[in-house]
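Below: a set of structures, written as structure tokens.
Read the figures in this text as sums done on the coordinates, not as results from a lab. Here the structure is a predicted model, which means the values were calculated and not measured. Cβ atoms are built from the backbone, for glycine too; each structure is taken alone.
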Structure I
Amino acid sequence: MALFKAYDAKVEVNGETVLSVVKGMGSMEKMGMEILVAHGINNPKPGMWYSQQSWLDAFKYIANKIGASTLKSIGKAIPENAQWPPSVNNVETALASIDVAYHMNHRIGLKELFDARTGQMTEGIGHYAFEKTGDRSAKVVCDNPYPDPFDQGIIESAAKKFAQTGEIVIVKIDEMAGTRTKGRDKTTFLITW
């Protein structure tokens with residue numbers, strides 16, 4: 001799957017998630033809003049929906065003009081500002097919930113991609129596939145159109161938000177598996193805590 005390219009032209013992302021670009025840019029919030037506007041997202045608001053491709057175009061601009069550290073900061077802003085169900089209470093449950101949250105915040109053709117009532121997930125945007133690999137280790141395989149630093153920020157922030165006292169979370173890219181940045185379809189992140 002290509003980076004910065006929506007899988008379907010009808011995919012939309014909600015305003016709460018789009019606003020993470022602004023929040024993630026910290027002192028450069030005004031620039032974040034200007035980047036969104038330049039890519040067709042004017043005055044984003046919670047509860048509204050916006051073209052995923054426009055949002056991805058903004059990410060591509062940030063990647064090319066500002067850098068990976070800003071993309072990572074934007075990714076970190078998403079879990080920091082998200083509502084979490086009560087069942088998410090440690091690193092493992094946080095990492096396992098990322099894919100559901102991802103689908104809850106996207107829709108295709110006016111259809112939201114996760115129905116909390118039925119637990120039904122609709123395909124069409126890729127995944128954040130969680131797998132526990134040990135007592136205090138896991139991997140998350142990302143096959144979505146978002147850049148690797150952004151996904152690393154999401155994974156780190158989600159894990160650290162729910163780490164227990166004394167747990168140190170480390171998130172690394174599995175370079176042996178290849179990355180989307182280097183042309184692969186997936187990027188694997190290895191997490192220990």
Structure II
Amino acid sequence: MQKRVFIIHGWDGYPEEGVFPWLKTELQNKGFQVFNPSMPEPLRPRIETWVKFLKEQVVVPDENTFFFGHSIGAQTILRYLESLPNDSKIGGAVFLAGWIHLTDEARETEEDEEIAKPWLETPLDWEKIKSHANKFVGIFSDNDPLVPISDAKIFENNLGAKIIIEQGKEHFSGSSGIKDLPSALESLLEITGE
């Protein structure tokens with residue numbers, strides 16, 4: 001059974017940005033089926049729209065289904081897992097610069113504040129999320145201007161996620177010049193058992 005990986009970009013992101021093309025190629029070369037969709041309205045991500053869209057992409061999740069999410073893409077995966085029926089299981093997920101809180105810099109304008117608010121204020125049912133997978137990894141940067149490093153502890157404490165702290169990688173975006181990320185590939189290979 002071929003393993004599937006869904007790569008979910010972030011707010012104002014797109015499939016060809018940053019590490020995504022490199023990661024997709026590396027995984028395909030190792031025999032994975034990789035989906036790297038353009039999420040709807042990336043400049044104004046909404047929980048309902050993004051979770052619904054992800055559900056439509058995945059169709060039937062199973063233990064050969066894995067996720068990689070950047071920033072709000074990580075939040076989308078958490079909320080997608082929260083919405084699954086009780087008996088549903090996936091293989092695992094890797095979160096890159098995933099966040100529960102945002103720095104003031106990430107919410108500079110009223111529009112940013114308005115977009116971020118539901119993502120920041122709609123609570124997550126961590127127990128339910130954790131019940132759908134056993135393998136989680138969180139990758140954070142020690143100088144991310146948008147995500148407080150303390151959020152790493154939230155992923156570790158609530159999901160038992162393995163935490164990797166990268167040095168000087170900012171928000172891991174294309175604009176930071178990050179085009180490949182060996183720790184991301186290694187983490188995915190580790191949780192998929194490859």
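List of remarks:
- At a computed 3.3 (distance in nm of label points 7 Å out along Cα→Cβ at positions 121 and 169), which of I, II: II
- Looking across I, II, the calculation of Kirkwood radius over Cα pairs in Å, for residues 97-136 alone that yields 11.9 traces back to II.
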